[in-house]
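Visitor: Have a look at these structures, which come just after this line.
Only the coordinates and a few stated rules stand behind these numbers; no lab work does. Here the structure is a predicted model, which is why all the values come from computation and not from measurement. Cβ atoms are built from the backbone, for glycine too; each structure is taken alone.
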Structure P
Amino acid sequence: MQQLVKQLLATEQAMNANFIERQAEIRAIMLALIAKKNILLIGPPGVAKSSVIQQFIDAFSDVNTFTRLISPTTQPDELFGSAKFDRLKEGVIERNIDGQLPTAHFAFLDEIFKSTSDLLNGLLKIMNEHQFENGTAVLKTPLFTLIGASNEFPEEDDLAALYDRFLIRREVASLKTPDALLSMLSSSTTAVDVPPISLAQLRSLQQLVTTVTIPAAILEQLVAIHFRLKEQGIPVSDRRTKQCLVLLQAQALLSGRMQVVTNDLLVLEDALWIEADDRVIVNEIIHEYVLTPLDHAFEKAEAFYGNVMESVKRFKTAPDFAYKAYTEYASEAYNDWQAVKVEIEELLDTTEQRQRFEALEEEVEQALTKVLL
């Protein structure tokens with residue numbers, strides 16, 4: 001077990017070295033692969049969605065892959081194979097599926113929400129039941145994972161079922177900081193070699209995932225999260241919540257454990273939201289069950305630091321008549337920080353926690369100095 005996981009993590013590490021701020025997306029695809037679930041990457045053009053996915057395709061050594069850019073004019077033949085002429089004469093649509101989606105272990109459909117109704121029935125059955133109706137036969141497909149990518153969310157009602165087939169949904173954002181963009185611009189064009197991923201390796205890991213233990217306490221937390229989300233108007237289905245179990249198992253395995261722990265629940269942040277606006281609520285509810293009181297206190301302190309830095313920028317460009325508001329804010333900010341400090345200091349227990357707090361304290365107080373001067 002350890003060697004298999006170590007090999008996959010080496011592949012993940014190499015992939016991470018080839019991209020800036022795409023560790024979460026790479027981990028999400030790894031989880032989808034070993035959990036045998038579908039994943040959607042959604043975000044604006046130019047954020048490396050396709051490049052990250054192509055890196056996986058290039059890393060596969062003996063895995064059947066299928067890639068297609070979907071457009072409103074894409075025909076079923078382009079995904080499922082051309083119809084056999086001799087069978088058409090008999091009134092039966094039987095397709096030549098070799099090398100097409102029905103024979104793939106791993107598929108990537110770019111701009112997937114441009115799919116038309118002609119494609120949807122075949123896609124839905126392959127993604128959900130792993131079956132394909134070919135002529136008079138129903139074939140079992142070998143698909144592990146289908147990755148969809150899109151620049152926008154689906155708007156048409158007939159795409160709702162397709163959207164629902166993606167257990168993992170990951171919004172891919174532009175680089176968040178000037179340092180990240182600078183790193184990308186100055187990085188070498190020579191990619192780090194990525195260790196290959198074999199079919200045997202994937203199958204062994206997929207089998208191992210099913211043997212990871214989920215304690216009763218974790219199940220109780222998941223049930224509590226499920227009903228808290230429903231109370232907030234987020235309609236998570238019973239089926240989706242059940243499918244989340246294998247994600248928890250996959251996350252535990254990639255963390256080198258054969259038992260799920262509370263922290264693994266964080267992986268569900270990409271599985272339990274429906275609309276984009278749900279994400280904040282989903283994350284807050286999951287964090288309630290995952291984070292300790294100290295974690296929550298640190299989150300509060302880090303948010304406070306961010307607010308102070310934003311205020312420094314805002315007041316620097318403010319007109320002179322805003323001076324009174326500025327001094328009032330400075331006084332309130334100082335008092336608020338003292339209260340946050342007391343809360344954290346009461347919870348500190350280990351040397352590591354104290355070192356983390358001291359580093360954050362230094363940053364906050366430097367920012368406050370800029371406000372107070």
Structure Q
Amino acid sequence: MDEISWRDGRDHRVRWRSQSGAPAPRRVVVADDATRADDAYRLACEGTALLWRGDFQNARQLLRAMARRIDRPPRRRKRRPSEVPAFHLYRQARAQRARTLGMLLIPFEPGHVIPLRRAPDVRDACTEVYGPDDEPYVTSLRELLGLIGAHEWREKGVPIPALGGDHVYPHYGVFSPIRGEYVDLVGEAPLPSTKTAFDIGTGTGVLAAVLARRGVERVVATDNDPRALACAEENINRLNLASRVDVVQADLFPEGRAGLVVCNPPWLPAKPSSPLDHAVYDQGGQMLRGFLTGLADHLEPGGEGWLILSDLAEHLGLRTPDELPTLIGSSGLRVAGRLDTKPRHPRVDDPDDPLHAARAAETTTLWRLTT
């Protein structure tokens with residue numbers, strides 16, 4: 001168990017919590033409402049954490065002030081690098097930003113209670129992620145705000161047009177279908193004649209639910225993340241689809257074969273920098289490769305595999321344009337058809353985004369694969 005220690009008239013040592021896997025800061029000073037943003041930012045950049053003892057809402061304001069200092073544009077705009085360096089520079093900058101903002105810390109008493117003025121009741125949000133806790137601990141304010149945001153999404157849900165506007169309720173650490181274009185593709189693609197489908201890497205269970213609503217009699221939804229399995233099970237039950245969708249733990253494929261096998265793997269073949277990155281980054285393209293090389297052995301005769309994948313990796317130079325077609329062919333598969341769509345998120349139209357050119361050119365494709 002990682003611990004964090006500091007001195008405030010006397011020595012303190014309590015448990016350190018970090019869902020991102022960040023180590024406990026080794027240098028800690030006590031901060032309060034009198035702490036200036038410039039001083040807090042300087043200390044955080046130097047690797048010194050600030051344990052907050054003032055008003056909770058003032059801590060949020062301080063965090064925003066630190067973020068403004070990080071995000072302040074340089075006086076001289078640098079020449080935009082090529083896409084591969086741009087991507088790696090972007091990730092480095094985001095990682096440094098996360099480390100710096102993660103230096104503002106919040107103490108907790110047993111039962112997930114924050115002993116600060118004007119602190120919100122976060123017991124439900126913390127229990128959903130950390131579980132019950134009867135000991136004091138410390139975590140970063142940035143992580144806490146992530147827990148609160150995830151709790152709010154879990155409460156209100158995400159409306160899914162392909163489910164007739166019904167909602168899916170994402171859990172913390174499970175990829176949320178806020179970008180719904182890939183879900184729409186599964187709702188629109190011509191459905192092969194089959195009674196059974198597999199949804200590989202189900203996450204929230206949204207694609208399994210869409211397939212069941214479209215008339216597939218039995219859907220087996222797999223994942224190897226306990227959080228995703230719990231999330232998918234809850235969503236399937238909420239949608240009254242438990243009689244048609246089985247949620248099972250598996251690395252990729254369940255046992256047997258199906259007339260339709262669907263997979264929406266992480267889109268970028270890069271190394272996750274934290275446990276929460278696995279929904280976005282597929283190191284070495286392992287999941288993509290595993291799905292394609294194993295698909296033929298899990299398809300019924302005449303069945304189809306649906307691979308939903310963005311070409312953002314190609315525009316970033318992380319995958320060559322011929323790599324995917326080559327992998328499809330070498331796996332004994334052929335392309336029976338494809339459906340394309342363009343992303344609909346705000347960063348597509350943001351010229352100040354470091355990856356703007358790649359995002360603007362991005363296309364998401366549903367590949368219909370057969371043997």
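Visitor: Comparing FRET efficiency 1/(1 + (r/R0)^6) of positions 66 and 178 (r between Cβ atoms, R0 = 30 Å, to 0.05) across P, Q, which structure shows the greatest value?
Guide: Numbers: P: 0.20; Q: 0.70.
With respect to FRET efficiency 1/(1 + (r/R0)^6) of positions 66 and 178 (r between Cβ atoms, R0 = 30 Å, to 0.05), the highest-scoring structure among P, Q is Q.
Visitor: So percent of Cα pairs over 30 Å apart, computed for just one structure, reads 46; which one of P, Q is that?
Guide: The correct label is Q.
Visitor: Another question, then. Using FRET efficiency 1/(1 + (r/R0)^6) of positions 290 and 330 (r between Cβ atoms, R0 = 30 Å, to 0.05) for the comparison, can you identify which of P, Q gives the largest number?
Guide: Largest calculated value belongs to Q.
Visitor: Further question on the same structure: Could you tell me which structure in P, Q was used to calculate helix-only ellipticity at 222 nm (-39500 (n - 2.57) for each DSSP H run of 4 or more, over all residues; to 500) as -17500? Numbers along the way, then the final one.
Guide: Values: P: -17500; Q: -10000.
Considering all the candidates, the number was obtained from P.
Visitor: While we're here: Given a value of 19.5 for Kirkwood radius over Cα pairs in Å, for residues 90-233 alone, calculated from one of P, Q, which structure does it belong to?
Guide: Checking each candidate, the match is P.
Visitor: Can you rank P, Q by relative contact order in percent (Cα under 8 Å, 6 or more apart) and just name the one with the largest value?
Guide: For this comparison of relative contact order in percent (Cα under 8 Å, 6 or more apart), the top structure is P.
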